[in-house]
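Next up: the structures, one after another.
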Structure I
Amino acid sequence: MSGKGAPELTVSDCADLRVAVIAAQWHPTVMDGLVDGALRALRDLGIDEPTLLRVPGSFELPVVAKVLADRGYDAIVALGVVIRGGTPHFDYVCHGVTNGLTQVGVDTGVPIGFGVLTCDTEEQAIARAGLPGSPEDKGHEAVTAAVSTAATLRSVSEPWR
């Protein structure tokens, strides 16, 4: 979900969902904004006791997401930021994180809220971090997407056998 054209999601009856937020530690100002937005969204949804885990960087998000999915979480939110530098490192990390988190969601059936910012500059990251004056709040959006998807999955009845 991004900027113009983002859906208006309404989520209800989700206070009993077990949700985890995993956040990288690189770029602390941006990460603090993303985490604050995610926790605010969870409070707004009535989810008062989420699990919050910190990992060194964005590359570590998929493995922790997989373990949490295997331990019964209903939704997982992955937060990180990767800012382009002068080497191909940016591309490798972005692809690895994106592919890893996608694989966790597909393999486990647990929704993964993708709150990993992949930006060319720190200014772009700050604009998306939900900080005072930021036009976007990707931490909040990632929670809303993951919890909305978990609620949708819960509403699907078991197939007839």
Structure II
Amino acid sequence: MPTPEFVLALREKIGHAPLPLIGVTAVVFRDEKVLLGRRSDNGEFAPVSGILEPEEEPADAVAREALEEAGVVVRVDRLAWVHRLPRTVYANLDEVDYLDLVFRCTWVSGDPYPADGELAEVGWFGLEELDGVGPDHRRRIALALAEDDPTRFEGGRWTSSPAA
């Protein structure tokens, strides 16, 4: 999927300056497997992710991204992790500061396929088959795996108790 229109409109005003955006990641489980796609832009295997649109609810965005990118309908179960990604600088010199909201999701229907071209391939992987998945994505999966764990927040600098 191309860059969202609202981002292009903002870029016309701010140029390449850092732009704060909210990203959503869908860690989708079906039985004992997790949905992963090989990204078309960098070849990494990763959970489905995307950008929150203006006035969109985060849980709606993560379900939309799962359908748009992988052709699957999901139930959004819980927020698993809130964290800031390191600043991203794209080849065109645009800078973005992403806040990533990672959601645990459960597959409802649909056979996964690369629906919009953002993923070159997509499928179900056993939890023992994650060797080719980068450490940041493995962490997203691990934090989403536990069904009843509280949401993990990064940082802790401004809290009264140390981060777990």
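Of structures I, II, the largest value of volume of the Cα convex hull per residue in Å³ belongs to II.
Distance in nm of label points 7 Å out along Cα→Cβ at positions 78 and 110 computed as 1.2: which structure among I, II? Working through the options, I get structure I. Here helix-only ellipticity at 222 nm (-39500 (n - 2.57) for each DSSP H run of 4 or more, over all residues; to 500) was derived from just one of the structures I, II, and that gives -14500; the source is I.
Computing Cα extents along the principal axes in Å, for residues 62-141 alone gives 38, 26, 25 for which of I, II? Working through the options, I get structure II. Using distance in nm of label points 7 Å out along Cα→Cβ at positions 30 and 150 as the calculated read-out, with 2.6 as its value, let me know the right label among I, II. Clearly, the read-out refers to I.
Looking at structures I, II, which one was mean count of other Cβ atoms within 10 Å over residues 22-29 calculated from, given that it came out as 18.5? It traces back to I.
Taken together, the values in this text are just the output of simple stated rules run on the coordinates, not laboratory data. Worth saying up front: this structure is predicted, and the values here are computed from it rather than measured. Cβ atoms are built from the backbone, for glycine too; each structure is taken alone.
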